[in-house]
Structure I
Amino acid sequence: MDQNGDEYKQEYNPYEHRDVKQPNSDLRSLANLVKASLGSGLLAIPLAYANSGWALGIVGTIIVASICCHCVYIFVETSRECCRIVRKPLLGYAETCKAAFAVGPKGMRPYANFAGIFAESSLCFTYIGICCIFTVLIADSIKQLFDRYVTTVDLPVEYYCLILLVPLCIMCQIRYLKWLAPFSFIANVLLIITFAICLYYIFKDEISFADKKVVGEAARFPVFLSTVIFAMEGIGMVMPVENSMKKPEHFLGCPGVLVIAMSVIMLLYSILGLFGYLRYGDALRGSITLNLPINDWPAICAKCFIALSILLTYPLHFYVVLDIFTRYAEPHIKEKYRSITQVFVRIAVVCISGGIGIALPMLEQIINIVGALFYSILGIIIPGIIETVFRWENLGRYQWILWKNILIVLFGICSMISGCAVSISDIISILNSKTQ
């Protein structure tokens, strides 16, 4: 089928065929998109600025936000065009990748199934990595509190990760998103309160630029990129948000839901990153809540709130992994065994995520690896490739779309390789120091 066939575009409008139960307004969609990118990544941003220096951090955040916004934009735009061509009302992330190859150049069409499977695998591994980060972040927060107030208990963070597997396995048996909605609401309220408490401690005393780096070491810049990409990217939730809108045509454009959401996210990250670094300097950890004083009750509340917020958010991110498993595996499982299979698979995935955290309980390094490896692929490399393949017959004047996407993909690859290399080097250094 010709992707440039005007007759198909005129005949089929995917918006008219969408049957969305309880569609979201523009305002609610904006809130959902902001929420998708705000989480543990928000609290890790000050550490990114500690690696880049405050001036380079601000510039870098603006550039990365612009690239991420553009990649989401072209991916959603490509998805809409694919909907018109394949005559479907909506497509998910992996379905868009598959469809773009299927209607692209003839030489690319045999790789359509591979493109879909690769996208699904990337999503799956990304969210397993996020679950691992959540496990370590909760364990770190609980350990801080126990070390200070329960002096009879002195356990390494690995044991807290292990203990957490029990409540996480129980919570992850919840199978329907609507049952997770109250947990998500509570988690968002707690996150906002935590953010406000962090700002209180940041601005509590006079802030000094004197001993802070304007530009950090060049060798640490890949770590900055990895953390910001991890914090900024919420592309796994973009298609569900756009597909559930009452007026999806308002998602793109300027000012559209996407542009407004990314502008808000960029502003919040720049404020917390800059002033968080100016307050705590190079002593920053993977979550700024871990830098808060352990004796003040607002700080104690923040540490409890972030642990509880992440705990309540865990099943929502976990849902993505199980949704992929259900779609691919359940058709091959007899119906009478599906329920018990779900139980054991959910326990297995929680244990795998927790096992990684127990093996490498290094919050900062895991965040950097997930950002560098998985989010660079999901949020930057794949959108650049998908748009290029889809628009191969019409790449614009002087083939500017091709050259633009080559630069985007190269940026993603460089971020991935350099970020992983520095993070792995950091992990090796930490492990060597422990054995000496």
Structure II
Amino acid sequence: MNNSGKEKALNLNTKNKLYLQSNASKAPPSPKQPFFIGVAGGTASGKTTVCNLINSQLHDQRIVLINQDSFYHSLSDDILRNVNDYNFDHPDAFDIELMLSSMEKLKHGQTASIPNYNITSRKRIEPPRQVHPADIIVLEGILVLHDSRVRDLLNMKIFVDEDSDIRLARRIQRLAIEHGRDIQNVLDQYCRFVKPSFEDFVLPAKKYADIIIPGGGDNDVAIDLIIQNIRTKLGQHDLCKIYPNIFVICSTFQIKGMHTLIRDIGTTKHDFVFYSDRLIRLVVEHGLGHLPFTEKQVTTPTGSVYSGVIFCSRLCGVSVIRSGESMENALRACCKGIKIGKILILGQGTDGRQLIYEKLPSDIASRHVLLLDPVLATGSSAVKAISLLLKKGVLESNIIFLNLIAAPQGINAVCERFPMMKLVTSEIDASLNESSRVIPGLGEFGDRYFATDD
């Protein structure tokens, strides 16, 4: 990597501190809201290249790219007659109010009308571009981080930093050579407007960035780290910021499609079981990734040495009868010969949940335990099951609770009481209804899986 390792790949904040995080005061969006990314930086710094790389690497997500240039004010004929005296890099050149209202519509799941701005005529042309809500909204422009109201909408703020001489060379290449603009005019505009506006408005906004990328789109390491960070945030929920022991598997079109099928009331029993098993397998594999491991070197058939890891072998599964038994096959497929215990908990009287039956490995206290229950609703059964495991001598930190969907009420009940336990799920749903059923949910999982419903 050239340029001194691209200034160590990531130069974050003005103090050159290496980190990769979103603003601590900004929680990730709820599952129904887009993830907003703002990409700012000086002219020809590589903003568009960064946006295109994000778009190409997150191809399994619905992404919409919006350029701040779309919100330029249409110029009157009087201004056009002296267009060389107009500062296109000043905040007043943009219709910030329209941009804000458009972003708010997308945030709330509504379609937004984005102007079609013609760079030649300097006017908006009809019809506007209709933009539908997506998983990720990328807003790119030199002044994206200038207005505090825009910054407040963003879940991730990126500043693309590039040497001023390189930016000027790129601007000359783009405008004078590729688009036939007079080179003296390009230089005059740069000196009169572009450079002063960069120093007055663009550069000061750099301090608001969560991530600063030296070298723009050429900084492959920084782009890769940003993609990883985005994927992590997309798999998170607000509750993940409150409880660090919650782990939501990263959402993709495949996972969303399988959730759509198992939640559909019209899905056949065969399809429900098939797609539930696929999702359960993913949750189990994700949960196994949280087991302790040790490094190990092995020799491959080519005679080479491979440095890898081996996971803890002292583990067992415990399923909450009866829906939890639907997760046993996936666990057995991932862990050959694993012991699996059973717990039966039923609603009884005013106590909420009562332990009816338990059959657990005699040495369970010395094992890591994968607790299996596909739906976390109120959390009463989970609390009862975890309390039993603790009574049997299992360390709280050795319990990994696996489920397909979880309600916020259940998460609060379980994670507040057992902060050392890990909870792994594939989606966090909205809430519970008056009957304490998860909404939108997927119905009585055990009945649908074992075909015992009406």
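Here semi-axes √(5λ) of the Cα gyration tensor in Å was calculated and came to 52, 26, 18; which of the structures I, II was it taken from?
On the way: I: 36, 26, 21; II: 52, 26, 18.
Label of the originating structure: II.
Taking distance in nm of label points 7 Å out along Cα→Cβ at positions 51 and 323 for each of I, II, which is largest?
On the way: I: 2.9; II: 4.3.
Result for distance in nm of label points 7 Å out along Cα→Cβ at positions 51 and 323 over I, II: largest is II.
Starting from the value -24000: which structure in I, II was helix-only ellipticity at 222 nm (-39500 (n - 2.57) for each DSSP H run of 4 or more, over all residues; to 500) calculated from?
On the way: I: -24000; II: -9000.
This value belongs to structure I.
Which structure, out of I, II, was relative contact order in percent (Cα under 8 Å, 6 or more apart) calculated from, if the result is 15?
Working: I: 33; II: 15.
Value 15 for relative contact order in percent (Cα under 8 Å, 6 or more apart) corresponds to II out of I, II.
Out of I, II, which one gives 5.6 for distance in nm of label points 7 Å out along Cα→Cβ at positions 203 and 371 as computed from the coordinates?
Derived from II, not from the others.
For distance in nm of label points 7 Å out along Cα→Cβ at positions 163 and 267, which of I, II scores largest?
Working: I: 4.1; II: 5.5.
Greatest value across I, II: structure II.
For the read-out mean count of other Cβ atoms within 10 Å over residues 187-194, a value of 19.1 was computed from one structure; give its label from I, II.
Source structure: I.
Coordinate-derived values only; no laboratory data. Just so it is clear, the model here is predicted, and its values are computed rather than measured. Cβ atoms are built from the backbone, for glycine too; each structure is taken alone.
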